[in-house]
Structure P
Amino acid sequence: MATKYVYFFGGGKADGKANSTDLLGGKGANLAEMARMGVPVPPGFTIIADVCNIYFQSNSNYPREVTLQVEENLAKLEQVIGARFGDEENPLLLSVRSGARVSMPGMMDTVLNLGLNEASVAALVRKTANERFVYDAYRRFVEMYGNVVMGVEDTIFDEILRKARESRPGMELAIEGLKELSSKLRAAANAATGKDFPTDPMEQLWAAISAVFESWNNPRAIAYREISKISHHWGTAVTVQAMVFGNMGDDSGTGVVFSRNPATGERELIGEFLLNAQGEDIVAGTRTPQPISELKRLLPPCYEELVDVSQRLERHFKDMQDIEFTIQNGRLWILQTRAGKRTAHASIKIAMDLLRERLIAGTEAFLRTTPNEVEQVLHPIIDPSERREVIAKGLPASPGAASGRVIFDPDEVVELAGKNGDYILVRQQTSADDIRGINAAAGVLTTRGGITSHAAVVARGMGRCCVVGCSSIDVDLEKEEFAVGNRIINKGDFITLDGSTGEVFSGKLSTAPAKPSNEFKELMVWTDLVKGMGVMANADNPQDAKLARDFGAEGIGLCRTEHMFFQLDRIDHFREAILADETEERRQALQKLLGFQRSDFREIFKEMEGLPVTIRLLDPPLHEFFPLPHAEDELRALAKRLGISFRRLKEKMLTFDEFNPMLGHRGCRLGITHPEIYEMQVRAIMEAAYELMKNGSTVYPEIMLPFVSTIGGLKLLKKLVADTCEQV
């Protein structure tokens with residue numbers, strides 16, 4: 001039986017299903033599923049992802065079976081749509097899009113309006129009586145095909161478009177101007193590549209399919225897969241679909257909506273659209289779109305149908321959906337649906353809400369939340385006590401707070417990441433090529449685009465704070481500065497973003513810890529119900545103990561007591577004990593620490609009432625409590641504070657020198673040679689516990705003896721602990 005390389009969808013039928021993502025990619029599988037559901041989807045077919053690998057392994061060639069199946073499904077598509085590809089009377093136009101099994105928004109290439117040439121342009125003008133629409137579509141096709149397929153640099157086309165717009169500032173180009181623009185773009189593509197712009201529709205189609213396969217290995221796609229830990233071996237499927245047009249007038253448009261708010265998780269239809277536009281206008285962020293609520297006023301029937309479809313898709317796929325749509329002459333078409341990228345806060349809320357709505361089970365809600373998302377809900381917020389100066393306001397695209405130095409070049413952000421603090425990437429709009437810079441930045445600020453633009457989608461997926469569509473900011477990339485009002489912000493200046501409100505502040509503002517939401521606490525309850533093992537915290541102060549308990553820890557598995565000694569008001573007391581030559585002298589110095597230790601343990605036990613707290617007695621080698629031997633100024637100051645000579649301090653420190661201190665005089669060995677230290681610590685633990693128990697608290701202290709390696713050492717220290725407990 002011949003291998004099936006191409007899967008058709010349309011006319012209420014489909015060869016594939018939603019569970020065919022490995023073959024058809026997420027886009028192709030969901031298009032097939034929507035066609036089966038009766039959702040208005042433009043018909044088309046998907047070339048499976050295996051062909052991508054065959055293409056690369058066969059020196060950019062296709063097996064004959066692939067060619068035949070594409071031609072067979074193209075004929076089926078022509079029959080369903082009632083038009084013919086390449087026909088000079090009733091031409092069918094196509095879109096060619098990528099689709100990996102895991103969503104990679106904006107990382108690979110797309111070609112729209114495919115099949116246009118002089119003959120089909122003339123035919124469409126006769127058919128639609130709308131020259132502006134036809135020549136706008138032709139201009140878009142030449143620009144996109146020239147860039148994606150022929151490899152013409154964006155800057156070449158951008159310069160031609162800039163001059164055309166300058167010829168009629170603030171106004172649309174006249175029809176003759178659009179015709180001239182299309183000719184100039186074709187001529188520029190010919191000059192840049194040394195090849196004639198193809199006019200044969202089948203040549204265009206196969207070149208576009210190959211270009212989309214090639215985009216699987218473009219630098220931005222590779223970078224996204226590396227960051228997101230996606231296999232390089234999967235390849236992408238290619239979906240070929242009948243074109244529908246959002247640029248046919250004021251009863252047409254394009255947009256992206258989410259069935260729930262991707263920033264907060266609230267159950268509301270949220271998104272954006274542009275009238276008289278095509279899809280790349282909204283995703284690229286080159287125009288700032290209108291909120292989807294405006295569609296209800298402008299095209300009410302389309303809005304109501306969109307609400308209904310979004311709810312159907314969410315119930316069917318049992319998850320928040322990211323839906324791309326086009327309206328052509330008042331008719332709604334759904335181009336794509338997928339599980340929407342969302343913030344960690346939104347992810348947890350959506351999972352808990354879907355559980356309450358009985359769309360998913362508790363275990364499923366728990367499994368949908370990743371460890372990375374749990375970590376992200378701890379993202380800080382701007383400290384409410386901070387005085388702040390708002391310099392601009394955009395759209396809140398991805399929450400959290402981020403302060404950093406302004407950088408305009410994404411490659412420079414990558415180079416500087418981790419050096420000298422954090423950085424905020426400032427752009428007019430981001431492109432897929434900026435993926436590494438977004439990942440390296442603490443936050444992203446753009447002057448254009450909306451909450452469904454590339455910057456917003458990618459930043460949300462990566463957990464980066466992001467503000468978009470901040471139109472009051474004027475970015476000058478050459479001068480590396482931006483102007484807002486009467487203020488100039490230069491490269492290297494500090495700004496702060498609030499991704500929850502869209503506000504931009506001057507300067508570096510301090511942050512405060514986030515407060516867990518009710519949904520997060522509910523998730524922790526489900527975690528307790530389905531988990532296979534207990535989770536305890538690593539904490540050695542009351543603040544960390546409280547935070548751990550708030551997040552559901554079942555106790556403290558390790559409380560490292562050496563961290564308590566390093567505080568400025570007690571470190572010298574411990575140094576005094578270490579330097580003492582006589583036992584009694586050492587006991588006197590340790591007595592000064594007993595109160596500190598008792599207070600430390602009492603406050604930790606209070607936070608962990610009713611839960612076990614495992615306290616590790618002192619572990620590190622003694623040299624770690626002193627300045628480095630070559631830091632003579634620090635050592636002289638220490639000797640003066642302790643009232644001993646510098647010479648004696650240096651001589652004493654020489655006795656701490658070991659070939660391998662990590663395996664030397666530390667842990668239980670230190671407790672054996674200096675039992676007074678462990679006696680003081682055990683006394684502090686038990687006195688703190690006894691004090692709380694007298695007041696009715698339930699305390700479960702556990703004592704860990706570190707670095708035990710012999711039975712004899714264990715017996716000796718176990719007796720020390722037991723005897724001290726008895727004394728208390």
Structure Q
Amino acid sequence: MGDAGTRFAYPPTPKCDVVNEYHGEKVADPYRWLEDPDAAATKEWVTAQNKVTRAYLDEASGDVKASALGRLKETFTYDKWGIPCRRGDHYYVWMQRGLQNQYILYQLRNGLDTDEADMKVLIDPNSLAEDGTSSVDQMAFSEDGRYVAYGVNEAGSDWATIYVTDTETGERLAEDVLKWAKFFTIAWRHDGSGFYYCRFDAPVLAEGATAGTETAVVRGQRLMFHALRTPQEADELVHAEPDHPKRLFGVVISDDGRYIFRSTAEDCSPVNMVHYADLTLSPPAGGVGAVEWVPLVTTLDASFAYIANDGPRVIFETNLNAPRSRIVTLDLSTQGLTGGPASSLPLEELIPQHPVDVLSSVDAVNGPGGQLVLVYRRDVHDVLSVHSVSTGERLVEIPTPAAGCTGGGGQGGGDGVGGGSAAATPGLRLWREMTVPGFEASSYQTEQVFYASKDGTKIPAFIVRRRPTDGVAPPPEETPCLLYGYGGFMIPIMPYFSTSWLMWLQCFRGVLVIANIRGGSEYGTEWHEGGILTRKQNVFDDFAAAAEYLTTPPTAVTVPGKLAIMGGSNGGLLVGASINQRPGLFGAAVAQVGVHDMLRFASFTIGSAWASDYGDVTNAEHYAALRAYSPLHNVGDPDAGGVPYPATLLTTGDHDDRVCPAHSLKFAAALQAVAGGSATQVASGRPLLIRIDTNAGHGMGKSTEKALEETADTYTFLSRSLGAPFHPPVSS
């Protein structure tokens with residue numbers, strides 16, 4: 001819709017004379033100065049941009065923001081339960097009451113039948129920061145359940161400090177404070193002497209800056225052993241690869257405590273190396289945590305993930321010769337076993353690759369003679385299958401909702417409780433059923449459709465909408481629609497319940513569409529590979545085809561002026577590229593914490609790990625592909641084609657050290673400079689805005705208060721931009 005003829009007073013953005021040369025092509029980088037988050041000029045620019053955005057949102061008619069925020073709080077005010085698990089003698093569960101900022105970990109001292117009044121608080125992140133921005137990252141219990149180690153993130157940053165709490169007394173141990181953990185796992189030795197974890201050197205911070213605002217490349221992860229009740233300074237170095245500083249490590253201790261497995265990766269590719277050590281052997285010189293590593297997989301050509309073991313017989317999930325993954329075993333006692341390429345290992349297949357379905361997760365339950373619980377993805381919904389851990393024989397298939405996803409419980413020999421979720425059904429647990437205020441599932445419907453992309457590939461999508469009371473859907477020209485996508489890094493977008501999406505359906509009378517475009521893992525590694533590197537354009541074509549499907553009769557549910565697109569992180573890149581390439585398809589766009597500078601993404605924090613999906617700018621072929629779709633470098637002048645950009649809102653957080661804010665800042669500056677003042681854009685009345693949050697990061701662990709505030713702002717923006725008024729919900 002927009003405010004026709006409005007010329008927005010965007011803050012002026014000075015240009016600098018930075019020019020980079022790539023493969024003989026000179027590319028200007030006039031907003032390089034915005035990459036410095038600590039510069040006074042950057043801070044002033046951020047303040048000025050937020051002021052313009054705030055004004056646009058506050059001018060929305062009918063006080064949409066207050067109404068939306070109020071309704072969000074109403075629907076969010078219910079008890080949200082996690083999946084209980086047993087560790088040692090007790091069960092534990094994460095639970096969030098009402099509008100609490102963070103989930104709390106409770107101990108159920110009387111098992112699953114413990115009354116809520118008798119649940120013991122073990123870890124409460126809400127008590128760690130007044131604004132609720134401290135959250136728990138990784139967590140692991142000691143084998144006997146006496147201690148729990150967990151990482152705490154501050155202000156949305158990926159940096160974590162690891163603490164240890166005594167589960168019997170509830171006290172946090174004073175000596176065990178481990179800083180500068182990032183992209184880490186925690187693995188306890190079964191004797192309870194301590195645990196393995198990964199850390200980096202402390203970042204170099206500007207004066208007065210806090211961790212998470214820095215943009216420097218992160219390198220040199222180290223695998224450490226921490227002995228319980230000792231200071232971090234006494235931790236032992238277990239493994240590091242200074243000659244390969246980009247490598248990242250993960251460790252897991254086998255169910256019986258005998259082995260430690262180390263996974264080594266260089267980027268986000270679904271491949272890793274594997275080394276192991278026998279912890280029953282006398283440690284080499286160096287201390288109790290030291291191990292003698294034995295190589296298994298020494299090349300990066302397949303993924304291997306430990307599942308369980310019965311003595312030296314180890315069960316792995318792998319994509320070796322299996323794009324949809326399979327389960328194999330390897331006997332570590334095999335005579336002459338040596339490390340090498342994955343294809344050289346004497347593997348035995350326990351559960352073959354499914355002919356169609358994609359294996360997405362595996363849990364071993366009930367010990368060595370127990371079962372394997374497999375979750376398969378079948379046309380983007382989950383199917384549970386239980387198999388014998390000894391023979392691989394399928395014992396039973398467990399039905400799930402027609403359009404939903406599952407959560408599993410139980411590791412090693414522990415008990416677990418499963419759960420499920422669907423796009424229009426809040427998460428259900430066998431143990432608890434959650435009730436969302438003002439929500440009746442029967443009032444909504446979810447339909448899965450398949451549409452053709454530009455190259456003919458069939459792409460699945462879920463269309464969620466209110467069930468018309470008279471059996472007749474509103475006409476497309478009266479129906480706002482929100483199209484959501486991601487398309488990268490082997491991450492599938494499964495249908496799941498969200499109170500924010502519920503409000504879009506309920507109060508804005510909108511339709512929600514989730515497009516399962518290439519780049520994810522909805523159909524295995526081949527689906528992923530179809531949307532990466534020089535094939536990344538397929539992702540944007542898939543998304544554009546979804547928009548065409550939704551706006552073209554006979555499948556139309558809306559019209560271009562009523563269609564909004566949204567995506568976060570890699571999905572923010574998707575939105576940025578889409579509005580550059582096909583601006584006329586959309587009425588509004590929201591790009592959340594997006595990757596927008598595709599020529600310099602590897603220059604910030606952990607960005608170099610994304611080269612597996614995006615490519616390497618030093619490679620001429622990769623550069624050509626990156627240059628062709630990079631949002632920052634392909635902003636067009638609406639006057640050239642007579643088509644304005646959709647109303648656009650970029651969002652980021654000042655502590656986002658995953659995708660640093662500079663991506664969004666520079667893209668916003670380019671949009672406003674190139675398109676913002678064009679006659680075509682001004683005539684459309686469509687703004688090009690950015691919202692920069694404080695004490696917020698990439699999204700993980702965001703406080704309830706901040707999440708609801710951002711959601712309310714987003715829907716206020718969509719309401720005004722699409723002409724979609726807020727409708728108070730009708731009481732049932």
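All of the numbers you see were taken from the coordinates with simple rules; none came from a lab. Computed from a prediction, not measured in an experiment: that's the story for all the values here. Cβ atoms are built from the backbone, for glycine too; each structure is taken alone.
Computed quantities for the displayed model
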item: Rg/Rh (Cα atoms, Kirkwood Rh), for residues 338-377 alone derived as 0.95 - corresponding label from P, Q; result: P
item: Which of P, Q yields -5000 [helix-only ellipticity at 222 nm (-39500 (n - 2.57) for each DSSP H run of 4 or more, over all residues; to 500), calculated]; result: Q
item: For relative contact order in percent (Cα under 8 Å, 6 or more apart) computed as 9, the structure of P, Q it came from; result: P
item: FRET efficiency 1/(1 + (r/R0)^6) of positions 370 and 538 (r between Cβ atoms, R0 = 25 Å, to 0.05) derived as 0.05 - corresponding label from P, Q; result: Q
item: Which entry (P, Q) yields the derived value 15.9 for mean count of other Cβ atoms within 10 Å over residues 34-41; result: Q
item: Of the structures P, Q, the one that 33 was derived from, the read-out being percent of Cα pairs over 40 Å apart; result: Q
